[in-house]
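Coordinate-derived values only; no laboratory data. Bear in mind the structure is a predicted one, so any value in this text is a computation, not a measurement.
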Structure 1
C-alpha cells in the first residue's frame, strides 16, 4: 500500500480555494498511484478550530461539500 501525507496551509474560510487545493493533491496522488492520501485536520475550513461553533460557517461548508 502506498500512502502520502499532505502538508498544506488551508486559508481560514476559503472553502472553494481549499477544495481546489485538495483536488490538486488528489490528481497528483492518482498520477503517483497513491492508495491512501491523508490531509490535515480542518483542511476544508482552515484554522482555528473554534470556527466549528459558528452555524453560518457550517452551512457554507455543507454547501461547498454538496458541490464536490
Structure 2
C-alpha cells in the first residue's frame, strides 16, 4: 500500500488509503487575494499566521503554503 508521510518537528501526518482521512488546508495562497499578496511583498506575515491558526483550529492536519505568485 502506498503512503505519503509528511513530518514537522512535532507532528507526523500519514496519507494513504489505509489511513484516516487527512485534511489539507489550502488557504495560504496569494493567488486571487490582492491584500495577502501585498502584505507578503511587504514582509507582513500576520495574515498568514492568522489563516494558519484558523485552518488548524478547523481541523487541518497539513497546511499547503503557496507563495510562488509573490516571490517568483
Structure 3
C-alpha cells in the first residue's frame, strides 16, 4: 500500500511540476488553453450581441407598423 501511494504521489508531483513549468513557457499548454477560452468567450459574446440586435430590430419594425 505504501509503495502504491508513494508512486501516486511521485506521479502527482511530476505532473504538477510540469504544469508549473509550462505556466511560464510562452507557447505552452496554459497559453493555448487560455487563448482558446478567450476566443470561445468572444465568439459567444458576439453571437449574443447579434441575437439581441435581431430582437431589437424586430421590435422596432413591429412598433413602426
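General remarks:
- Label whose coordinates, when helix-only ellipticity at 222 nm (-39500 (n - 2.57) for each DSSP H run of 4 or more, over all residues; to 500) is calculated, return -14500 (choices 1, 2, 3): 1
- Across the set 1, 2, 3, Rg/Rh (Cα atoms, Kirkwood Rh) reaches its highest value in structure 3.
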